[in-house]
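Some structures to go through are shown next.
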Structure I
Amino acid sequence: MPIVSADLDGRALYPLAFAATLAAAVVGMVAAGSSADRRGPTPALVTAILLFAIGLIAAGTATSMGVFVAARLLQGLGSGGITVTLYVLVARVFPADLHPRIFGAFAAAWVIPSLVGPLAAGLVAELASWHWVFLGVVVLVGVASAVIAPTLRALEPQELRPFDRGAVGRVARAVVVAAGVVVLSTSAEIAPALSTLLAAGAIVVVVVAVRALLPAGTLLARGVLPSTVLLRALVAAAFFGTEVYLPLLLSEQYGLPPWLSGATLTAGAVSWALGSNLQGRPGTRLSHGNAMRLGTALLLAGILIVVITVALTLSPIVAGVGWFVAGGGMGAMFPRMGTLTLALSAPGREGFNSSALQIGDSTGGSVSLALTGLIAATVTGLIGGGAAVFGAIFVYGAVVALGAVLLAGRLNGLLLRGDAEEPATQL
């Protein structure tokens with residue numbers, strides 16, 4: 001992205017290049033979920049793939065930063081829609097007992113690009129041009145589309161359900177949430193005093209608008225499905241809010257080069273994939289509730305190890321170990337959240353509930369990143385920079401992770417009591 005920004009003379013729009021994709025994904029999730037519930041996953045998935053591919057082509061051929069940001073918007077719409085419709089497709093194609101393994105495989109599909117992608121993109125940009133980083137991915141999209149096409153053709157046509165008048169309102173609310181996400185993501189670029197006010201206002205707007213996009217009772221954890229969605233938001237907030245600052249800690253406080261400070265994130269990605277694989281192995285006796293409890297406990301333990309590393313100025317290897325533990329926890333519970341969501345979804349509700357789970361993930365991470373930015377600015381203003389800033393951020397992550405541990409325990413209790421009905425109404 002720095003190369004793109006420099007080439008297109010777009011430093012002022014640099015934050016939007018990231019925020020646009022994240023924000024548009026929320027709209028794509030909601031629209032695709034509503035479409036999948038009404039017409040089946042195929043039309044929504046095909047549309048999402050086309051939007052994503054068009055966005056890649058537009059980005060790869062962009063001659064101005066404005067066009068590039070617009071292309072990133074299209075990529076976000078497409079990627080959000082793809083994620084949700086794949087969940088619905090899993091519900092339609094695979095039996096429920098295979099869902100943990102399928103969602104575990106999703107983690108592997110994510111971790112490999114996260115390991116290889118940055119290096120490959122850097123090499124392509126250096127040896128050819130950054131344009132080919134985006135245009136080259138179009139080829140991969142074509143290959144993936146060809147692979148999934150037979151499955152889509154084999155699906156039995158779904159009877160067209162009546163038009164859901166509430167879908168338009170949900171998409172409108174998704175646009176409001178997306179606008180809030182953009183403000184949250186870019187608020188750090190303006191004056192500190194105004195930044196705090198904007199971020200606080202955006203958080204309120206996001207929380208109010210997102211309610212209609214989630215199962216009834218989500219914000220109060222009323223029931224299994226609402227608790228699952230809220231748990232997804234909490235663990236995303238704790239994990240990603242901490243992860244963003246780990247390389248910065250290792251670079252600024254320990255003087256590690258970028259490639260080595262980034263290795264900590266690689267450790268978390270690898271353990272995430274391992275945890276996902278282990279939880280989905282045939283014959284595993286780990287219940288959904290216990291998977292959530294184990295995952296949140298490992299997440300909390302991993303973040304606490306990072307906190308201790310900062311407090312005692314321990315070796316950066318200790319922080320890497322902590323993040324390996326945290327990543328394993330995420331891998332253990334993320335696939336089970338998807339599995340449980342589909343298990344609780346009545347026919348024709350898979351799209352809405354899957355989009356709710358992804359929105360919880362996205363907004364939880366976005367709000368957390370805004371809060372960590374405010375924490376960093378506040379601590380820096382009070383006592384200056386240094387390790388104290390990182391310590392405050394990581395303590396915040398630990399507190400959120402503790403909340404996730406408590407919620408996971410409550411969720412396990414609800415599952416043991418058999419309180420697993422999907423809410424009949426939405427907020």
Structure II
Amino acid sequence: MTGHQVRWSAEQVLALAPDAASRRAGSRLAAPGPWSGTGTGRDAVWGLCAGSGARPYRTAVDLTGPASTCSCPSRKFPCKHALALLLRWAEGPGPVPPGEAPEWAAGWLAKRRRKAVGGGSGPADPEAARHRAERRARRVATGARELEHRLTDLLEGGLADADQAGAAPWEEMAARMVDAQAPGLAARVRDLAGVPASGPGWPGRMLAECALLHLLCRAALGLDGLPGPLAATVRARLGLTTEAASLLADREGVVEDDWLVLGRWDGEEGRLAVRRFWLLGRGSGRLALLLSFGAAGRTPELVLPVGRLVTAGLAFHPAGVPLRAVPGERRGEPVPGGVPAGVGVAAALAAYGARLADDPWLETWPVVLAGVVPVPASEGASWRLADHAGEAALPLTPTGRPGLWRLVAVSGGGPVTVFGECGPTGFTPHTVWSEGEAVPL
């Protein structure tokens with residue numbers, strides 16, 4: 001660890017926790033009693049934590065990720081021991097003094113460094129990849145035609161049939177889209193299953209979703225004739241993504257920058273746990289979305305501290321307006337990022353509208369709002385974020401309500417900077433800044 005190393009605050013450590021239970025457990029374990037052999041050096045922290053067994057758990061954290069390893073049986077990342085170790089480290093050099101990493105921690109760290117430098121196994125054979133892509137394109141086209149027939153049958157039979165049939169027919173069709181190697185179509189079909197139960201006005205929402213799905217099917221069938229940027233967007237919406245190794249192998253396409261971690265969201269898609277991170281390049285000004293998945297009860301492994309700057313290269317998936325990216329090598333440890341520059345409500349709506357023109361299947365667009373004030377709900381209106389001058393406002397979406405009271409408390413009735421997603425139903429806040437520090441919502 002260098003003399004310029006900045007230790008994180010307890011709030012920044014706890015923001016890494018995968019859930020509330022892990023935050024509570026990590027805080028309890030941060031007492032001195034269970035810990036021994038703690039130390040820090042070369043962008044890493046390590047220690048031994050006594051458990052119920054005879055041997056203590058070996059816990060280490062690579063601060064440049066951050067990433068962690070622990071000999072405990074937990075399937076969460078980071079586990080409560082890693083969180084507790086970081087909380088001890090955040091207190092200062094007393095609980096976790098500088099030192100040389102023990103062999104078990106040094107070996108894990110060296111393996112991570114070699115993997116970062118090596119960059120993986122590299123892209124696959126180009127000719128074999130081309131043949132696989134052609135086979136997949138044929139299967140996707142077959143699936144799109146089948147889905148079009150299903151949508152036609154639905155509209156000819158009337159939407160009442162969709163309400164009475166339940167979710168089973170849609171789940172079956174989604175499974176057929178998975179077989180056709182079109183996960184994007186499968187996800188949209190699954191979403192249709194829940195529309196009839198979404199409350200008053202569901203027929204209109206069903207028609208709108210069917211129209212977008214029909215448009216995507218037609219675009220898939222005419223993919224070769226589309227302009228390059230639109231074709232890239234359609235491929236992304238179909239789920240035809242490029243392998244991460246291939247993206248990172250194109251060094252000219254990798255954007256090197258100091259990336260501010262704007263926000264984080266944890267949720268589920270089908271049987272997968274999903275974690276999203278949004279980043280903003282300090283030099284490039286580019287927005288990026290990183291995705292991480294966990295299956296069979298495991299939490300996603302990607303962990304980034306919200307509000308910190310991460311120096312790394314990102315490779316973007318092809319799209320009309322590239323947003324989703326994969327991380328390459330990261331250098332150094334995250335440092336405080338300050339408050340990002342933002343825009344007003346009108347500019348945020350204009351940005352979302354411009355992106356929607358490029359991608360009609362776009363659901364939300366990340367945006368930083370500056371100088372906005374939470375406005376309480378009134379008769380016939382939900383909570384809103386309004387410009388300080390009161391000239392424009394964005395309603396908060398139902399999914400943004402869990403963090404509402406924290407947002408209100410941080411604001412104190414005054415203007416604040418907020419990061420979130422702007423969409424057709426309003427704004428979903430993820431992070432607010434208070435006195436220069438990011439507060440996840």
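A few remarks follow.
- Mean projected area of the Cα convex hull in nm², for residues 29-252 alone derived as 15.5 - corresponding label from I, II: I
- With relative contact order in percent (Cα under 8 Å, 6 or more apart) computed over the structures I, II, the top value is the one for I, the highest of the group.
- Largest in mean projected area of the Cα convex hull in nm² among the labelled structures I, II is structure II.
- Among I, II, which structure scores highest (criterion: distance in nm of label points 7 Å out along Cα→Cβ at positions 53 and 333): I
- Test item: mean count of other Cβ atoms within 10 Å over residues 229-236 calculated as 26.1, pick one of I, II: I
- Structure responsible for -27500, with helix-only ellipticity at 222 nm (-39500 (n - 2.57) for each DSSP H run of 4 or more, over all residues; to 500) calculated and labels I, II on offer: I
A short reminder: the numbers here are calculations on the coordinates, not readings from a lab. Just so you know, these numbers come straight off a predicted model, no measurement behind them. Cβ atoms are built from the backbone, for glycine too; each structure is taken alone.
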